[in-house]
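What follows are several structures.
What follows draws every value from the coordinates through simple rules; no lab data is involved. Note that the structure is a prediction, hence the values are computed from the model and not measured. Cβ atoms are built from the backbone, for glycine too; each structure is taken alone.
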Structure 1
């Protein structure tokens, strides 16, 4: 199970690390988690493709030399499908290798052995460039409810409500587009990041707890409304 979202909202991103060397992958994971990111590791190119498509990370670190499907092919395939930020990591350091990686769609190139400072600096630069680390900062107001992404805080009539990271993630998502219905699956994808084995019942449980904290009468919610057969929405006030 992955850690909850860091409260440093400026740097938090979902990062997929694909490397067939488990020790190297765990080392990179440690560096990036210290920066506040959520990190998932896989050990081959096929798994990288599957997880990139299923989890839609903000950035992917690809080792070039991987079994089943190598990193260059993974990069080429993913670039044809999306604009996700891709950072190639490899023991090859010739100019031709670097240019090939960039030509097929990589955003940047890093040679092994990886320097922690250089890795984190390159990741920060890529996230800034792609805008993946820039979350909404404006306070959203719905009736007496305020959702403040910058402070990672929700307030009712000016009083802060003590929410968990997941509860805040749900209310931030819904409040960002009042009136729009989000299915439970969409809430899982957008709020739970790389976490596995999250069921729709888990979403329902978080919504129940969220209503207890923000609603005057949780049985008749004014804010987080159920759309039966579809999902949840934030009421338009």
Structure 2
């Protein structure tokens, strides 16, 4: 059994609010009866991509003596992300015997996402072999029927979908960016979007606005995986 804490969109900015909300996530994980096997952080780790923000993030998560799987988001800066020791950008990390393909979906200077052809070629090769694997990145490759979110999602997704469908060993796709707990499908597998630690997206069926709900408590997803089933539990802190 593998237990993964999936955290996203901490937006560490040096301010008390972002630190307190991220600390609440770390405190929750420290208090578990059964420690997680790893923490997956799917992007927008820092709010401005500054070196000091990444150092603060590492200090906060250093309290957890488990592997941390970091991904960049549109608020992150590639060079600073790698320089902070959070990269490289595209890599496979194993948690026990379960591989996690960590994929860069960012476009420097833009909020929307796109996976480059060379990266998709790398991912295609990384999934060969038949071992059950997870594919992870920041930008969801689906629309939510939300005016703002759908403008900054991942585009060119049909290319990614073709890769996913070629590899039936893909268990699920895990991402962040939308600041809302969401489950759908993509390429015939579950696509699970983590809530934002910083804030929560307000959906059109709740209220017509492009603003975020800044009052909701921070949340995360806990993924429990055995070779027969993936079960994901959302936790509001």
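Summary table below
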read-out	value
Parent structure of the calculated result 1.09, given that Cα Rg over 2.2 N^0.38 Å, for residues 21-76 alone is the read-out and 1, 2 the choices	1
Value -6500, calculated as helix-only ellipticity at 222 nm (-39500 (n - 2.57) for each DSSP H run of 4 or more, over all residues; to 500), assigned to which of 1, 2	2
If log10 I(q)/I(0) by the Debye sum over Cα atoms at q = 0.10, 0.13, 0.18, 0.19 Å⁻¹, for residues 109-212 alone is computed and equals -0.29, -0.48, -0.86, -0.94, the structure in 1, 2	2
Of the structures 1, 2, the one that 1, 6, 14, 17, 16, 13, 10, 9, 7, 4, 2, 1, 0 was derived from, the read-out being P(r) over Cα pairs in 5 Å bins from 0, in percent	1
Among 1, 2, which structure scores highest (criterion: mean count of other Cβ atoms within 10 Å over residues 29-36)	1
If relative contact order in percent (Cα under 8 Å, 6 or more apart) is computed and equals 21, the structure in 1, 2	2
